[in-house]
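What follows are several structures.
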Structure 1
Amino acid sequence: MSEQSVASYPVDGTNRVKRRHQRAHYDHATVHALLDAGTLCHVSYVIDGQPYCTPTLYWREATTLYWHGSSASRMLRNLSEGQPACLTVTQLDALVLARSAFHHSADYRSVMAFGLARLIEDEAEKARALTMMLDRLFPGRTATLRPTTEQEIKATSVVTMEIDKASAKIRAAGVIDDEEDYALPIYAERIPVRTVLGAPEPDGRLIAGVTRPATLSGFSAGRQLDEALTEAYATSYPAG
């Protein structure tokens with residue numbers, strides 16, 4: 001496949017990676033894969049000249065992002081008419097100890113996505129989004145639950161943002177020292193960092209006979225969270 005035929009986000013002064021530009025990726029495949037391997041993001045925006053950054057859960061559908069929060073949230077009220085926003089996601093993969101303080105670093109994968117965020121007002125659109133808020137993480141789970149009440153729907157807001165521009169930045173180099181420093185008697189290493197799932201802890205008030213559904217088998221003890229999330233996404237959105 002030629003470079004020209006690879007679907008990518010447009011690049012300008014907003015999303016161009018300026019430092020270590022060789023680590024930058026703008027293609028949909030890389031950006032989307034990193035988004036789908038996470039579930040917690042930070043959304044930045046400006047209200048009346050004051051910057052804010054809010055952590056929240058998110059999910060992706062094609063080139064559209066969604067996140068949620070309380071209807072009372074000042075962020076969501078201000079985004080209801082459309083507000084420039086930046087959503088970021090980061091995976092820490094390793095701590096890097098070099099032979100100099102200057103070259104100590106970290107291996108990581110990160111995404112910055114930019115667009116105009118808006119509050120979802122349409123009831124049908126909101127109901128579908130609230131379903132996918134769970135089913136993106138746990139495919140098919142919503143259908144097994146008691147129906148969501150009108151008050152619960154009213155208490156939850158959903159924001160959507162078409163990704164206008166985005167960039168991914170990845171460092172996976174491990175230790176990089178100045179050539180002359182390799183001869184120094186100084187220890188150096190890479191310490192891998194992983195978020196690993198623990199053993200499930202069933203609720204103590206489960207009714208007798210209720211067992212863990214097979215649909216949750218992807219969330220098993222010892223598995224990496226990003227792998228489980230990527231698999232769940234592919235199940236809920238098989239077309240990618």
Structure 2
Amino acid sequence: MRRSLLVLPSVLLLAGCATADDRAADDARKAADRAGDRLYTSRVQPAQDVAHRAADLDGVEVMAVTGTSTAANGVRLVVRTTGTAAEDGWFPSGTITVKRCFEMRFSTTTDWKDYGTRQVPCPSGKPLTLGPWPKTPEIPYEQLKKALPRVPENGRADEAKVRKAVASLRLDRAIRSELRTEGPVVGVALTVKPYGSDVFDCVLARVAPGRTNVWTPPRVQRVAGEGGCSASNAISPLPPPH
């Protein structure tokens with residue numbers, strides 16, 4: 001029994017070695033690690049995009065970014081995060097808050113959770129100010145519906161007239177238009193690729209005898225390589241996903 005009593009104070013002493021500041025710093029590191037998990041990608045991305053994505057995360061401030069893209073040597077990012085911990089003492093009455101900076105590296109060869117996270121001195125100055133993401137022009141859905149010609153039941157769609165209707169919309173240069181004729185039907189696809197996304201925005205139109213339809217295909221069909229944003233899909237629509 002005496003031996004146990006002698007050991008107990010030593011155990012309590014060892015358990016109390018980590019100060020509140022240490023625990024708060026560890027909390028800040030965990031926040032940096034979580035940010036790294038959110039930023040991880042095996043794709044090539046410009047350095048500014050990586051920094052922009054980091055700045056969009058709650059509780060993360062971007063202090064520095066170096067490199068050109070996640071290709072080759074990759075991008076080095078210095079972020080500042082916040083950590084909290086209960087105050088020391090038998091009966092802590094509050095918490096302490098610290099800010100710490102961590103450097104991480106992201107590249108196409110970086111493995112999941114292997115960002116080389118290490119604490120570094122915080123750079124002087126304020127966090128980097130990053131402008132808004134490039135805006136994606138809106139495809140004029142309603143205007144297209146009004147502009148497209150209607151074809152009689154026994155008639156044929158005229159591609160020249162459809163092309164003129166599309167031209168009257170004065171589309172943003174980023175919006176690509178595609179027209180195709182098959183038999184009496186003309187298909188129209190207006191497509192734009194949002195910055196940094198693999199999912200296109202697009203509107204399809206089918207000008208056919210007796211009926212003109214305008215619609216947006218399901219998201220799964222608008223993914224790059226799926227062919228949903230094409231004039232061919234406007235003429236002969238793919239079946240809806242299950």
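As an exercise: FRET efficiency 1/(1 + (r/R0)^6) of positions 48 and 216 (r between Cβ atoms, R0 = 41 Å, to 0.05), calculated from one structure in 1, 2, equals 0.85. Which structure is it?
2
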- The value 2, 9, 16, 16, 13, 10, 7, 5, 5, 5, 5, 4, 2, 1, 0, 0 for P(r) over Cα pairs in 5 Å bins from 0, in percent, for residues 104-231 alone was derived from one model only; which of 1, 2 is it? 2
- Query: To which of 1, 2 does the computed value 4.6 (distance in nm of label points 7 Å out along Cα→Cβ at positions 120 and 144) belong?
  - Reply: 2
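From which structure (1, 2) was helix-only ellipticity at 222 nm (-39500 (n - 2.57) for each DSSP H run of 4 or more, over all residues; to 500) calculated, if the value obtained is -5500?
The value was obtained from structure 1.
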- Note on the structure: Taking percent of Cα pairs over 32 Å apart for each of 1, 2, the highest value is that of structure 2
- Note on the structure: Taking relative contact order in percent (Cα under 8 Å, 6 or more apart) for each of 1, 2, the highest value is that of structure 1
- Query: From 1, 2, which structure was FRET efficiency 1/(1 + (r/R0)^6) of positions 40 and 168 (r between Cβ atoms, R0 = 35 Å, to 0.05) = 0.15 calculated on?
  - Reply: 2
- Note on the structure: The highest value of distance in nm of label points 7 Å out along Cα→Cβ at positions 96 and 112 among the shown structures 1, 2 is in 2
- Query: When you work out distance in nm of label points 7 Å out along Cα→Cβ at positions 136 and 208 for each of the structures 1, 2, which one comes out largest?
  - Reply: 1
- Using the calculated result 6.9 for distance in nm of label points 7 Å out along Cα→Cβ at positions 32 and 184, pick out the matching structure from 1, 2. 2
- Where is FRET efficiency 1/(1 + (r/R0)^6) of positions 64 and 224 (r between Cβ atoms, R0 = 25 Å, to 0.05) largest, in which of 1, 2? 1
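All of the numbers you see were taken from the coordinates with simple rules; none came from a lab. No experiment lies behind these values; they were computed from the predicted model shown. Cβ atoms are built from the backbone, for glycine too; each structure is taken alone.
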